[in-house]
Each structure stands twice: as structure tokens, then as C-alpha cells.
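Read-outs: derived from the displayed coordinates by stated rules, not from any lab. Predicted model, so just to flag it, every value in this text is computed and none were measured. Cβ atoms are built from the backbone, for glycine too; each structure is taken alone.
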Structure P
Amino acid sequence: MKLNFKICINYLFSLLLASSIILTYYALPKGLKGTKFLFNLKINLVFFLSVFILSLFIFIILTYLLKIITKYSFKEDDNLFNTKKVQIISFILIFIFGTIFLLVYYPGTAMVDTLYLIYDPVKYSRQYPLLYSLLFSNLFYTINFITNNMNLSFFLLGILQLIYMDSVITYVISWVHKKFQNNNITIFLIIYFSLNPIVSNYNTTIARDSISASLFLLIIPFLYDIISSSGKKLSDKIFLIKLSIIMGLITIVRNNGIFTITILVFAIIIIYKKYFKTIIKLALIVTIIFMIPRLLPSSYKSEPLFQESVGVPIQQLAFLAKYNKLDDSDLKEISKVIPSEVIKEVYNPFFVDNIKWHGYFDRKYLNKNKNTYIKMWNKYLFKYPSDYVKILLLNSFDLWGFDKFYQKQSVFFEIDLTDEVISRRFGGLENIRILPDGLYKELNNFYRSKTIFFSSSVCFFISLFLGVVMIN
């Protein structure tokens, strides 16, 4: 790639990182109470100057690091590891450290949401995609039918998820290895994905986000190939089918997946107009996959909860309601979904669940009046655009912020059985110690207090940094 393009990419990364650091300072100088600083943030000369100076400093360091990293490249025939060895080493190490985590917290870890999904996949397909729910539920009960042991069944479900996640990560590592032929990158990726405890935790925790995250990870190599080939890869039929399947799966494992993929497809159409007919075929295959759950018998159908697809817009309207920025008629309309006084009491700029899962939240009414709230959101978009941006930033703080408004990153050390319905339904399921006491105490102490669970933002910028290294 041309030198100027690489310099632009490197500086763009530096600018994003600098902006994140500066905005973190404004957003959270004193934890949750500090959100007023972001709301009152003035985009003035001092702000831009701060970002600019810091971005130059980061750019200088980045340029020096890239010279060191890219210096050590190699050819496939004299590589320390061939591709097959990379795959074997990656898979084994990721599996070993994931299994250790599972054994320490046997039979595994899970969110209460996922337990509800397993308990009644059709009923809770309003919150989770139906096919995903049916897959996890039937898989668990099939295993439990064979083992007749709730703990062992849950452990085996965790192992199966680990094998799947491990396979996806191993594929991506081997793709990077073949594509960029940089030994340093390969070794870093193997260490990062195997020894990073947050990866082991998420690989084994029974939660819907792990599967969708793996698909987004899997799509990265395909997008890179499209960009690096200036769109020519779209003419490869096998490539197109694989990409279509991954995109289609994203639409059926996340309720809002269709929105993400739609935006992505439109972006590809705009950038690569030359391949319009081919991209339309891609969109058609994705649409067919997206429609599959809708072809199931009516007994399996349950209208998805609209709230699960519009978390950020709910936050934005809730913010306007809390700070009395809505018209009286719109405030009355909002109160039909959740009373305005409740919004003012429970509103948290970082966490929409306080509102959308509150006992007073009327999700049935919202489902019946989607268009009313879409129009309301559009109305205030042009009236309070800066507030919309600020709420989007705060609601996505975990992705870009370099601080935590809670004490630690979201980590799972147990199966959440605090819900009475779940605890009764899954009788016999509980976290127990199967390792010797001494070994358990050492490992548990390591995971809970001695290790660093990278925040989502750190993982995000590590991923971006690796992308920059690949481009260079």
C-alpha cells in the first residue's frame, strides 16, 4: 500500500486513541457522578488542542513500534511455524486454558438470561433469536438426557462452546499467519487468545454474546480481503457464499444483527459499485438466511421485543425525559411505556437495562407502537443532536473508555441462580469444587485478584492496533 495511505491509517488510529483518552477524562473524573462533565463538555479550542497534541505523541510512539515490529517478517518456507503447526498450537493452548477456567468454576459460568433461554426457548425468543434459543436449549437437554446429571451436562455444554470458539479463533490466527507472514504478530495472537483470562472466561461462559462475537471476529478476514483486493474478491463465488453465510448467521443470533449487516452491505455497495450485481446476490442469500426462523410453525413464533433492538434510542429519549427536554405530549406518550418519575429515578447513562427491564416498563405497548417512537426519536434527533451523540458515547463507554465506572470488567465466576424460577427449574445445578483445595484456592485467587481482565476498550484498541500492524 502507498506510504501516504499507511501514514493516514496510523494517524487515524492515534487520533482515535487520543480522543478516547481525553473523552474518558471528561466522562468519568469521579465515576458515575462525573457524567456531568461530559454533558457539559464544550468542543472548543482547548479540547481540540489537547486531542491533537496527544495524538501526535501517540503517532510518534506508534511509528517507532511499527518499524520494530514490521522489521521481522519472513517467508513461508523459512518460517519457524508452518500454518498447520500454528493451528495445532493455537487450538491446544486456547482449549487447555479455557478448560482450566471451567474446572476451577465447575460446572461453568452463565448469565441468568441464558438459563431462561434454555428453560423456555420459545417464550424467551422474544428477547433472543429463536433458532439460537432452540439450538442451545435442545443441545443442553439432549446432553442431560444422556448423562442424567445437571452439572455434567452444563460442563459439557461449556466444553462444546469452548471447542467452537477455539476453532473460530484458531482460524483467524492461522489466516493472519498466512496473510501477513509476521512471526511477532502470530506469537502475540497465540499468547493473547490463550493466556488472556477474559478470553477464557468469555469462551466458556454460556451467554449469547459469545457466539455473536465469534461471528463478528470471523467476518474480519473477509472484509480485509475485500478491501485489499479493491473488491475483486467479491467475484469469487466460494468467497461470496462463505461471507453470505456468516452475515446471515449474525442476523439470526442477534436481534439487532440485521441492522448491522444491512449497514455493512450498503457500505460495500457504495464503495464497490462496480460489483453491484454480485453484492445483490450476497444480500439475497443473507435475506434468505434471515427469513428461515420466520418460516417455522406458528407455535414457535413469538414477536421479538422491540426494546432489544433499540437500546440506544431508548437511552436517548429517557435522557430527554429525565432532563425535561420533551414536549408535554411526548412526555405523556413516554409515560405510557414507563412513568417519567421512574425514568428520573433509575436512569443510568451507561446502562439501559435499568429502564427496559424495569417492572413498570410496558414492552407490549412499545411493541404495538413502534412507529410512534421511531417518529419521536427522529423528531428530537435534529433538535438535540449533541445530546444524542453524548448518550451514544456514554452508552458505549465500555467499548472506548479507558476507565471503569464499576469496580471491574464484566467477569463471570459462577452460574447465576439468584432467580427463584431458574433455581427451581435447574435443581441440582450448582457451582462445586472438584479440584484439590490447595490448587483451587491458588487458581481462584489468581483469577479473582492477581490477574488483569482487560476491559472491552483495551481489547478493542489492541484489535485496532493489530489491524494497523497488518496494513503496515
Structure Q
Amino acid sequence: MKAVRGFLIFMLASSALASTRHSAMPTHLPPVGVVSNPTLHQFNITSHGATLGVSDTGGGYANYLNLGNGKNLIAAAYGRGWQPSIRDNLHGGLYNPTQAGVNDPAGTPVHLSIGPSTNGPGQRVDIHTFAMPLFLNPGFNFALPPWMHFPPGTKDTDGLHDGNVPLQEQVRSEFNFSGFYEDASGLADSKIPVFQFQFAMTYARNPGKEQVWKSGMPYSAIYQFGPKARKADGAPVLQPAARQRIGGVHFPARMATDTDLSKGLLNAGLRIVYSAGYHTLMWLNVRGEWQSVSMDRQRKVSFPIYVKGGPKRFQSFALLVKGSNPAKSPAIGLYVPQSSAINAQQILGIDMKTGKRVYTEDRRVSWVMSANRWGPADPKSKAIRTYRVNGIPIENHFTILRPGLRFTGLLAPSHALPGVEERIRCEEFVLIGTPNQIRMAVDEIRAKLKSEASAGNGAK
């Protein structure tokens, strides 16, 4: 099983990541923002006694992690959980395709399928291709969902005459999403729970030229973030100073347009509820020595795990720990391998007719691991806050482990080559054990991924 991992994971006939070309999406796209229960999980994946739950009402995001005592450790809401999002500086960080939904109450229904894992004795859940929602930002009203209860007279400020455009068209991005979660404990000889998450975001719908929307026509949502758009404070959304040349080796002279992404940011964070007790952040410095800080005293801690042209000794994982004893304290780790073919060549050009790969590129600028504590305004407060999402009490005090990839950008369909769309992909792992156990498992996984990269294996 281990020897054929790279082949099994991405066979085009079976993997959800294969069906991301235009023909995979229907002409009339389903809704991306539906008010529902963000705590429900359709399928569970097990790994050495731990259980990860995945939601079919929220883009297949992971919203449940149980280590055997029945308590869910993940902060569950469609703007939380374990999920990625993408944005860029050119559009002020506000054009924000995300996996699970348009905001905490409204998720994106998707089709999931479950089967055996290719990398462990547990299961794998495939997330079949779907159109990604745009996450709503309170600083910019480009759409006005009724469930958000805006004050009377509130207007959108995108500068477009889109009052007749249905809400679901306004909050549906040009991107498609696909991926999987699975038990990956077979990649490590250490017998601890390991969950793998691989995903791809494809810029799949060409905005074309800005035009007045007509019924039955696709809507180009990215124009809501164009030169006419204004934030709530009146400041422009579009930031021309962030426009830069995008394509590395293949397209070095390609300058970003208003419908490309420029100075991009890909986040894929894991949110652990504060009541679970994992309040210490631990990581390894470049000398391999454990570092720790109490998140009870810090609001945010960040450190690099990759810098273009920088040292290659960065450790690309971090832990949230109950205590600070490397040999004994329970911990949850998030690992983003820099040696894997998927993360090292994260940009793909895909032929829109055949779905075949045309090129790959490395457009990384930096990758930074951050831990953010979300909760009371007083950083020393240990009060557990809750709020209601669609009438369901949700713990509103949590810590995020969030690796952020800064990349040069992504080109809209046919902006790179005629008939080619661009895709960004990523893989990361959640590991559960003591810090020393997780460190050993990371070393074992890293060695396997490095050998696969050398052999030329990787995600399609």
C-alpha cells in the first residue's frame, strides 16, 4: 500500500481531484449559501482511535474531531473548522473563495463519497467538484443575504447595477474545489492518529468582459471587487499597487489583470476549541530544539516554514499542547510538508477540454505558520464564550493553527495559454500524540513524501 501511494491517490478515474475542468460543472450551478446546521457531519473517518467528521452541508469541511471521549475539539461553523480559503492583495483581501460556506450560518451543500483509505486502515472521504462560495466580509457589502438582517436601507457598494442578480449568483466564485480527507497513519511507523487533507482550487469560470447580467447567464462575481467597488469606509477595494507579474518560469512577463489574483494568500487552518485545554503552542526551531509559548498570554504567534531563497532548515509543523512536556503532554499537530511534490509544485495549468496537466510551477514566496487565539477581548481572560448559529450554541473561544502560503498569483482561464485554466493545490496533515511522537511521525512522513517527489509522483 505504501509503495503505490502516489499512484493510488490520484488515479484520474477515481479521485475527486480529477474532475475540476469546465465539463465537470453543470450549466445551472447549485446554490452555494444555504442556512443549515454547521455541526452535522455526514461521514466519519477513523485513525487509531481518533474520529474526524466531514460535513456535506459545508463544502465537505472537517467540523468534528473526537479523540475517544465524545468531545468535539473543532470549532464548528461554516467560517471555521478545518478548511482552506484563498484571497489576494489586488482585490484587497476581500474576494475570498472558501470551502465551507458564505458565512457561519450558510454552508455550501456538496456530494461526498466514502471508501477505504489508501494510506491506512481507516477511511477516506472524497469531496466531489463544486463551485466555491465567496465568504462575506462585514467591511464590504457586495451582497445582502436576508439571514444577516441588515439595517433598513443598507445597499451594496460594489458599484455595479446588479440589483436583479440572484443572491446565489453574487456569492458564487469563479473557483471550483475538490479534495479528500483520509486516515494517513500508514505513512508513519509510529502508531498514532494521522489525518491527511489534500485539496485543489481551480480558477474554472472565465469572467470574460464585464456585462449586464441576464437570466440564465453565468455571473462574473469577481467584477464586484473591481475599480468601482468601495468598502464600508469608502476606501477602494481594488489595490492597483498590488498588481505584479505572475507566472514564474513559464510566463515571466504576464502582468496581472483585474480578474487575475495577484500577491495571493492561501490559508488552510485548524481551529481547536479553548475548552479542550490545548493552550500551549510548541514548535521546533532551526536547530531542532523545542520552543513553547502559552496562548493564554499571547494573542498571536507566527514563524516561517518556508522562505523563497532562504534556509531550508525550517520545521514545517506546529502543535497545540495540554502542558509543555515533549514526552508526556497530549498534543494536536498540523504539518505542511515542503518536500512533497504537491506543495513544492503547487500551481498547475490544466487543459480545459481534456483535463490533462499542461505545466506545473512553484510560485511560493513564503509560507508562515501562525497560531491565533480567538476569544475574549482581554487576552488574559479564560472565559468560555458561546454564541448561536441558526439557534445552535457554538463555542466562540478557540485557537487557530493557520499556515499561510504567500504566492505570486493565479491567472484567469486562457490568460496563461489559450484553453488552459490554472489550479492551486495543497496537502497537510493533522497528527495526534505527544510532541515527541508527532515529531517522529513527521520525520517518517517527510521521508516518504521526499522519496515520492524524487520519483516524480504527485497530485494531478
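A value of -22000 was derived for helix-only ellipticity at 222 nm (-39500 (n - 2.57) for each DSSP H run of 4 or more, over all residues; to 500); which structure in P, Q was it taken from?
Only one of P, Q returns -22000 for helix-only ellipticity at 222 nm (-39500 (n - 2.57) for each DSSP H run of 4 or more, over all residues; to 500), namely P.
Suppose you compute Rg and Dmax of the Cα atoms in Å for every structure in P, Q: which one lands on 21.1, 63? Answer for the origin of the read-out: Q.
Sorting P, Q by FRET efficiency 1/(1 + (r/R0)^6) of positions 64 and 112 (r between Cβ atoms, R0 = 30 Å, to 0.05) from high to low puts Q first, with the largest value.
Consider the structures P, Q: one of them gives 18 for relative contact order in percent (Cα under 8 Å, 6 or more apart) as calculated from the coordinates. Say which. Value 18 for relative contact order in percent (Cα under 8 Å, 6 or more apart) corresponds to Q out of P, Q.
From P, Q, which structure was distance in nm of label points 7 Å out along Cα→Cβ at positions 256 and 272 = 3.3 calculated on? Working shown, then result.
Values: P: 2.7; Q: 3.3.
Corresponding structure: Q.
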